[in-house]
Each structure stands twice: as structure tokens, then as C-alpha cells.
Structure I
Amino acid sequence: MQFDENNAYEIIKRISFPRLVGSDGERKARNVISEELNKAGYDSIKREKFETGFYNLNFIRHLFLFTGILIVLLGILFYLNHLTTILLIFLMIIMIIKCHIISSSNEIKLSRNKFKRYETENIYVNLRSKNSKAKVILLGHYDSKGQTFSISLRKILFSTAIFGIIITMIIYIIFFSIKIFFNYNAFEFSLILLIVCITVGLITIINFFNKTNNTSNGASDNGSSVGILIELARYFKKNPINNLDIIFLFPSSEEINLGGSKIFLDTHKNELNKADTYFINYDVIGTNGNLSLITNYGYPKKKVSSIKLKTLFFSAANELDIDIKNICSPFGIWSDYLSIVNHGFEACWLSSLTAFKKVHTLRDNIDLISKEAIKNILNLSVNAIKKLDKNYGD
């Protein structure tokens, strides 16, 4: 039996509507996934409820606002009374550290206000193999979101703010040292720092205005992954493999705090052996253009991807003559993949480069999705999973 890219495409069409966590669309999406898994031959569908909220997003937005204001004050006070700027530097360092902790933490922060909490669900099915020697977990979140800025602009603003703050601090330390140790109070120093602080401060503050909404249909992010995973679930149900148990996982709350993947890992950590459990994350995929495998994150690059999975996917791509690129994900772009590697599991993240410009906008609709791209991803996934299964053969 061969997979059917047309079936995956029709499922993507069916789920391409706004589905922000807590919305009627998100609740409707859960039912669509359960119905399609039933059609694929699965009777035992797990639906695990959990609470989530927008604390992380709102906290980081306000952190950008306050940090931007502090940076502008830094430039002004350096001219008026440079000794008082030391306190501002400490405050900014604390805020940057807090931002990093919030964005990389495996903990879900919830508002104390119960009316700002939302109940949602992770949905998954477990396809057991004959020998059950290892597990591979294929996951793709089903929630969506819109936002004021496109993901490309958000990436630029986020990265510019972070590196701008670092550069500002370096300039500040140099000028402050010259003032203190050489007693040199050139007006030009204060003017240069003021201009830098105002520029970086305003860019940092702009990040505050990137608000979350429920306007995007989320076809590529991440309805495409839902359709592809359900078709893979149907294929492997009809074409079982011998050694790998396959879990098809559809987490929620990815867009606001990577909540679904964090909850799933925390709930099932005692059932998952890090030595023989592999995660393949599908996120922003199914569009024309090069396939990409995320193997690094941030600057300096942090190597976090599974070397074994990378080797299998590139080997499969070579055999199938499918073009795939090895890329690094910059600051400001998150995925469930990050919470998985933070837990110490082997994982990889498959994506499509061309979709990022339209993610989280009104343009993320079914017109972005390509049946040819879906076929390539299905082909690549089946080939790589079968290779991994053979690795555990007798």
C-alpha cells in the first residue's frame, strides 16, 4: 500500500481555519483530528487535558517594553550622571536573564487569574510494533495563531534587539571605563551612546507591539503537519514495521509556550527511554521550496539535533533525490523541538524554508500547500523511519 498525498492535502484543507488556544476553532480542530484518526483505523485515541495560558508571551512582550525604556534612560543618564547608570545595567542584565529563563524553561507558567487560563488537549495514538525495541514519536502541533508582525519581521526585530542590547552594553563599558579611569568626559562619547541607546531602545520597544490574535488559518503552521502525520499514521497502520513503536502526537499550545510538548514529556518521561526514543518534529512544512532539517539553534550555534536522525534523513533524501538543507534556527523562532532537546532526547525538526514569510499572517492559507511537497515529505519520512527500524533488526 502506498501513501496518499491527496488524502493529506484534504485533511490540511479541512483544518485550515483560525485555531488559537482557547478558541472555538481550536476545539473544532481536536474533533477533526480524532475523526481523521478514526478513519485511518485507530480506535484507541488518547486525549490528555491540561491547562495553559498566555503568561510567557505577555511577560516577554512587557519585558521588551521595560528594557527598551531602560536603554533610552541609560543614554540620557550617562550624560547627566553616569554613576547612576550602573543600576540600569544591572536591571537590564536581570531582565535579559529572565527572558532567557522564560523562553527556554520546561515549566508552564500560568496566570493566577483563573479566567486567563485555558483547558486544551494533547491528542495521540500509539502504534505498537511486533518487537517494540525502540520508539519514534512523530509530532506536529495543531494550534495556530496570528500576530501583528510577520515571523520574518519578528525574527529581525528580536535578533536586532538582543544583539543591539549586547553591543550597547559593550559601548557603555568602554565609555564608562574611559570616564572613570582616565577622567575623560568628552561630549562626543555621551552623544554617541545616546544615539545608540535611542536606536536600540526603540527597536526593543517595537517588539512589545507584536500582539497575538486569532486571524491566521495556519495552513503551513501547522495544519500541513497534521495532515501529513495522519496520512503517515494511516500508512503505517496498513504497513506495520517490526521494531519501532510509533506514536503520532498532536500537541496543543505550541504557539504560546510550547505547552503541549512540555506536558507530554513531563507526563510520560518515565515511559520514555532516552537511549532508544526518537522525536521527529514537523512544523511549518508542506510548501514548495527546499526542505530543511534544523540541526542547530541560536548564536553561537548550539548543536542539539540527533546525529543519527540527521544521517538517516540525508541518506533517504539522497536515495530519493529530494533536496534537503541543513540549517540553524535563529533566535525568535521556537518549536516543540526545543522543549524536546531541552529534556535530553534525540530529535530533529523538519520544515519548509519558503513558508516562513507568511506564517502567522492572513496569507498562511491552503494556497501555500503543495501536493508535490507533501509527497516528498511522506516519501522521505517513510524511508527514514524504515531505515531506523532496520537498525533495530536482528
Structure II
Amino acid sequence: MTGSNLLFFGSLMVPEECQTNSCSSFSANRFQYELLMNLLRIRGGRISAICPIPLYSFPLIPRLLVRGSKRSLNQELQILSPPFVNWGPLKIASLTLSVAYLAVLAGLQWGRPQAIVLYNPYLGFTIPALILSRLFRIPIIGIIADLGPIKRLTLSSMLRQMDAHMQRWFTRRFDGILPFSIHTVHDLAFSKPSMRLDPGVSISDFQRWEPCESVQCERILLFSGTLTTDNGTRLLLDAFVKTKDPAIQLWISGRGAMQSEVEALAKQDPRIRYLGFLERVELLSILKRSLLLVNPRPPSSPENRYNFPSKIIEYLASGRPVISLASGDIAQEYGDHLILLKDETPEALARVIDDSFRRNPQELDQLGKQGRMYVLSEKNWNVLAHKVSCFLDSVINSKRR
């Protein structure tokens, strides 16, 4: 199907906004941007993206009232940010009303959409999206990059647990889902169409340069990502102090709750270097010159059951070998293309780091080239967008029957 209009709900921002907004995820923003731009190239038509500005709620962020805005990435893709009251339950209620209003305006401007696509079932736009889907018989497809974990209910976690249960309830009512993890399909007992989806890689970012050989690389172990315990920052730091090779350097890039701790450790240990939050060009340059890359995201964390570490794709595309724990669907999908670790203890990770730095340089280069060829050919945005487009068509056609 070509020339189709889509209504998208998510957290897409223009790149300049994402760089300066500490509440936004750079990888999530890039995923949404690349997917939508490639869908437009393949399908034609137009996309209205209704995306609330990601902000912590008042009083963590001293903005009680957030104004709406409209930006255009090109003539076929416009981003509409709804106004809302940035406080507690009023945030969801105000977003529900303003999102529905903007969706109706977008329909009047560009015509009835053929499908509604959501990036994660955030209640502020999932509720009006489902209402519109049922009223106008428009199929609704959810990209499930993550779900809040179900934990033991306590007084302090009551609201988060209610939100997690409601996300699951609403997701089961979608006409199709594109989950980052197969656990989403199994745990929700989702019987309607589904297709597991990985983040993609932009070929143009990596084909312009050849990977460095190991003998040209510095003895750097690079970690880039959100600096939190759930993302493996704690595990990595605990493991690195147990490594035996004094020549290994740990370089860390990113931002997050553990940033101040990483900065403090970098001042104490000359082997650790904190790079801050890097521009994309700077990060790609460091990827190229690092001997090894590491993904320490622990699979045992409930927060990691339904997501996927998108850095793995760019790590592999750089052509450098990757050490990774077996979180998400990494073992099944990428186990043959990286150094896989299933024991998530600091001692086990330290041993793998030491052993990997001692490996034959030709072996490391061969592993890196193998991973690079795989993701550039199978996980590039052109391939993934075609798969998503075909999936959308199948759901749209089945809804019409």
C-alpha cells in the first residue's frame, strides 16, 4: 500500500531539542525519526506525529503548564506537541483531551489515516488513540520498546504498578504489535499479529569508513549509554576494578542517575575516563578506535525484560568486537556475532574483559567484521522499514475484511 497517511503517537523530538532535554532518550528519538522517515520514503503519504514533550512531573521540573507546539521535519512529517498540565493525574487527563483534539485536527487537515502507530503504550496518548481507533475503525499498531515491570505492590509503588497493569491491558487491545522482545508477546498472551523488531542502523553512518584493525586501536573498553544500575553501569564499574591488566582503560559516555558517581570514580582511578554526553560524530569516532565495546545490561533486572539495548546495533556496525550480557533477545539473535556472557557477576565480567584483551588480534578483527556485515545487511533501516511497512499493510488489510 502506498500514499497512505499515518497517525503516530510517541516521543519524537527534533534533534536539537533531544540534545538539550535530559528527560528524552537519544536512542529512542533516533529510532522514531529513522523509522518514520524511511516509512515515508517507502510508502509515501504523510505522517502526523503527536508527541508530548518528555518531562518529569512537577515539582521535579518547575513547569506546571506546558504549552503546545508544531514543528515540521519536512512537508510530509509534522510533529504536534500537545499542551498539558504537568502534575500527577492531571497530566494524563489533560494529555488525553489535548491529544484527541490534535488528532482530530490532523485528520481534518490531511484526511483519515489508514493506521494509528504508537511508540510505547503511554497512557496519555494510548487512551485517545484507542478511542479514535474504535470510533473510526482504524487499526492500531503498537511498537513496544518497553513495558513497566510488574513488582510486589507497595504503598510507594502503587501508582507505578497501576500504570504498568493498565499499559498491559491497553496493549492487549491493539490490532498488532511490534515488540523489541519476544517476552512481550509471551507474557501478554498476545494472539493477534506481531513481529519482533530491532532498532536499525543507518548504513551511511558506517560505510564511509573502514573499521580499525586491533593493532591500530587503543586499549580502550568503551561503554556508551544511560548511566543507571538497570543499564549495567554499577555492574561494569564493580567488574572493572577487578580486572588484572593495568593497561586497560574504561571510557564511559552518557548521562543518567549515576553520572556523578562515574565522574567521582574517574577522578580517583586514572584508568577510568568519563567523556560526558557526546555528539554522535564524536561517539562514532571513539567507537572506531576502541579495542573492545561492552554492553553490561543485566538480564535479571525486571526493567530489562521487554526492552533491547539499541547500542548493540551501532557497536556491531562499527566493526569492533563486543562483550555483552545476554539481556533481551541478544543471545538468540546476536550470540554468534559477539562475546556473550551469561553470568552477570562482576567477577565473571572482569574475567571476560581480561580474557578478551588477551585474545589474538586477528580473532578480534574477524569477530568484529562478522558482526558488522550482519547488522549492515540485515538490520539497516531500509530492510527494517520494508518489514514494518509490510506488517502495517497486513494489519490494515485484515481490519478491512
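Here are a few things to note about the model shown:
- For 15 (relative contact order in percent (Cα under 8 Å, 6 or more apart), calculated) the corresponding structure among I, II: II
- Highest-scoring label, criterion being mean count of other Cβ atoms within 10 Å over residues 68-75, among I, II: I
- Which of I, II yields 3.3 [distance in nm of label points 7 Å out along Cα→Cβ at positions 36 and 116, calculated]: I
- Of the structures I, II, the one that 18.8 was derived from, the read-out being mean count of other Cβ atoms within 10 Å over residues 20-27: I
- Parent structure of the calculated result -13500, given that helix-only ellipticity at 222 nm (-39500 (n - 2.57) for each DSSP H run of 4 or more, over all residues; to 500) is the read-out and I, II the choices: II
Only the coordinates and a few stated rules stand behind these numbers; no lab work does. From a predicted model like this one, the values you see are computed outputs, not experimental measurements. Cβ atoms are built from the backbone, for glycine too; each structure is taken alone.
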